[in-house]
Structures are given as C-alpha cells and as structure tokens.
Structure 1
Amino acid sequence: MLREQVMLSNATGNRSRAVVLLSGGMDSCVCAALAARDHQAAAVHVSYGQRTEERERRSFESICDRLEIRDRLLVRNEALRAIGGSALTDPSIAVPEARAIGVGVPVTYVPFRNAHFLAVAVSWAEVLGAEKVYIGAVEPDSSGYPDCRPEYYRAFNEVVKAGTKEGTIQVVTPLIAMHKHGIVTLGLELSAPFDLTWSCYQREDRACGVCDSCVLRRRAFREAGAEDPIPYAEAVAD
C-alpha cells in the first residue's frame, strides 16, 4: 500500500479531530459533511484499481474543497486489484446492469475491502490524535455487502481497542441504519455537495443509471422528492 500524497493544515483550535473515509460517493459525502460539522476533519481516499478510480478521486478532491477539509491523505492499495474477485477490480467480470437488489452478495462486492480502508484510517487517526473514524456504511437499501453490517463494525472496534496505543479511537457509522432516501434528506439539510459526488460503478463521464449503485441512488433521490444533480446516460429513463 503506497502513500501518494498527504496534505496537513496548520489549523489549530479546540475542536476534536476526526478522520473520515471519503470515497466520493453519496453516503461518504454525507459522512464527511457530518464530520466537518462536528470536528476538525481529515479525509482519507483509497484508490484500489477500481473501474472509476480517476472519477472517484476527482470527487474526493472536490468534496474536500467544498467542505473546506484541508487535511487529506490519498493512498493507493495494490492488493485489492491483484486479488481480484470483483467486477469493480477485474475487467473480465462484467458489472451487472440490472439485478434483484438485496438478493445475495453481488459480484460488485470487493472482498473484505472495508478492512483495508479502515486500517489506513485508524493508523492515520493515531498519528493525528483523532478520536473517531467516520465511514459511510449503510445496511438497509444497500447491495448487501457483508462488510457493511453493524456487527462488522462492533467487531472492528474491538480490534482497534486491542491494537492501538491508547485503544480509544472509535469507528463510527452514523448512516448504517438509515434508508437511502433518509440519507439524501440528511445530506440536503447539511448542504452536502451531492453535485460533486460519483456513485456509478462502470462509467466516468455520465453515470450509467443501471448498475446497483446508480439504481439505489436514483431511487433514493426520487423517494426523497429531490433531484439528483449528477448527469446520467441519455438512454436511461426513470
């Protein structure tokens, strides 16, 4: 795992520190808005050879700029692409354009991905003296990834407690029990920059609108009675 870039601000103050994992997607954007509201936030982005790697990284930078998060860590994980086993990291596995969401674990699941991400974030939190690590994991209305379940984070917090110097860093999942339309509503209340986010699994110009992530996102905005501000392929209709 190679560190690409670290930006550390000289900001001081009495606010507690927090690290947020920011992929550039809708859920992580809302998490970042929460972290920036309540803490002196630092943001981590992990590139792992996924299909929309460059587009997600641009979203990360733009969201940080909008939320005025100056402390940023960009990391490249070579292991997940080498391991494969996911449509997001293996070009020989097609990204499904339609499926029954919530039935089984889809091929877009990246094996044990969030453990890799959390390891980076917790390590940096130790260095920064941060009390919390935010991650935008969601269980309801999701693709059914096993590393997005509450019990996963309860167990991970035990690992953090046992494996860090002070044992006081806490991984927090403020969205984990929320439905997607509720996350959209919360994000709008927080002025989260949804226009800068990217959720599509397979395109970087205009979102495909038909992969799991796009379908869940479009449904969430529709149920929240809000307009999704990102561009979709012209052939896609609600």
Structure 2
Amino acid sequence: MIQAGKEAETAVAARRLMRRRDHAALATLLDGRPYVSLVATACAVDASPLMLLSDLAQHTTNLRADPRLSLLFEDTASHPDPLADPLAGPRLSLVGRVERVEDPRLAARFAARHPASAAYAGFADFHLYRVIVERGHLVAGFGRIAWVEAEDLRLAADASALAEAEADILAHMNADHAEAITLYAGRLLGREGGGWRMTGIDAEGLDLRRPTADRDATARLDFAEPVLTPATARRMLAALAEAARKAAPGS
C-alpha cells in the first residue's frame, strides 16, 4: 500500500511503539473464550513481533489449537508516573496469527532483547514464534485513533543487507565505540550513566541495554530516516555520535 501524510505517520508510530516495548499482553482462545497472559516480545527487522514460548504454557496450548491472537502494546514510557491515567498513553492492539520459526538470526534478536532467555532458550520445550500481523488498532492520544493494515505495519523496505550485518555491527560498536553508545543514551535520550551496550539495530533505529542491580534498563533511539545497508548505518551512527557530542548533557 502506498502511504502518504497521516497514514504513513500512523504506521511509523505503530512500529515505533512495538519496537520500544519488550513485553505485551497476549490474548488467545481457550475453548472459544478469551484468555489473556503476559509475554516477552522482540521484533524482527520488518517489525513483526517475536515470542519465545514454552510448550507447557497455557497460551501455547491455546495457539496450537487455534493460531489466532491479539497483542496489546502499551507505551508506559510516555507516562512514567505510575499514578498517571494509563488510558492517556499510546497503545497498539494487533490482531493476527502465529507461526513457529527456526531462524538463528531472529533467535539472536530475541536473545539480545531478553538476555535472561539464554538460560532456557535451548530447552526442547521452548520455541520461537513470529506473529503474522493482519491489522493493528493504534490509540496515539485523544482523538488520534486509527486502524493500520498489515502491509503498512510491516516495514516494506528491503533491509536484508543490514540484517545480515547486524551481529558484526553490534560487536564492532560495543568493542570499539562504547563512548559513542554512552553519548547516544545520555545526550540524545537523557539516559545518563555508563555501561550501555547496543543490542540491536534495524532500519528504523537502534536498541540499547544497561545492566542494573534490579532490572536491566533499556532504551530505543529512532532514526529520522530508514537505514537499509551497513554503509548507511555507519554514516548514521557517526552522525548521531557527532550530534550527541554537540548536544547539551541531558538534552
């Protein structure tokens, strides 16, 4: 579908919300009745949600019987005050179905997003699933509500070259450009402190993580324009580092 104006902006906003969040509410069918659970999520390069599910979980049993589902992503980062009205924040409801996948690259993206999953990802009863999105319902704020079709929710541009180079880019940045990553987090995102690592890069942004005593901190830096190749990624990362150096601390 060719997008223009608000339609394109809505699709980008929906994908950004999915890529920022690492958990979602999952609705499946249990004997024809809704059953809701909480699942860890990551995103494929095209923004299709990924889930690592145990065969022993009730929601997995439900999906084997009927692969239809709905996922709810809530942008809690927009309302850090736990007492604030959660209905005032952006949220996205997806409808679709799942398919089980055996893809090392997708598995690596999930593990990078959820390092704790390494302890059980290799168990015989855990499998990776990709959500085949059919539609999405985005509530972006008061009066900003829209349905987004599947072809718009998935990133249409070919980012396969970047996907193939992702592991090498992450290794290089984490080993040789830790200062730049700290600048991305502190100067561009207002997330001060050292220890940040880059855990993912896709056409629309990069993912950061910093271990903490309680729960790892995560952050997402969106690109202003799509990045589809390793060469373009290098230029973008260098430009972001330069912008961060010029920015005021915490800006």
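Numbers for the structure displayed
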{"read-out": "Parent structure of the calculated result 17, given that relative contact order in percent (Cα under 8 Å, 6 or more apart) is the read-out and 1, 2 the choices", "value": "2"}
{"read-out": "For FRET efficiency 1/(1 + (r/R0)^6) of positions 64 and 216 (r between Cβ atoms, R0 = 35 Å, to 0.05) computed as 0.65, the structure of 1, 2 it came from", "value": "2"}
{"read-out": "Which of 1, 2 leads on FRET efficiency 1/(1 + (r/R0)^6) of positions 88 and 192 (r between Cβ atoms, R0 = 25 Å, to 0.05), largest value", "value": "1"}
{"read-out": "Structures 1, 2, by distance in nm of label points 7 Å out along Cα→Cβ at positions 96 and 208: label with the highest value", "value": "2"}
{"read-out": "For percent of Cα pairs over 34 Å apart computed as 16, the structure of 1, 2 it came from", "value": "2"}
{"read-out": "Structures 1, 2, by distance in nm of label points 7 Å out along Cα→Cβ at positions 16 and 32: label with the highest value", "value": "2"}
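All of the numbers you see were taken from the coordinates with simple rules; none came from a lab. Everything numeric here is computed off the predicted structure, so don't read it as measured data. Cβ atoms are built from the backbone, for glycine too; each structure is taken alone.
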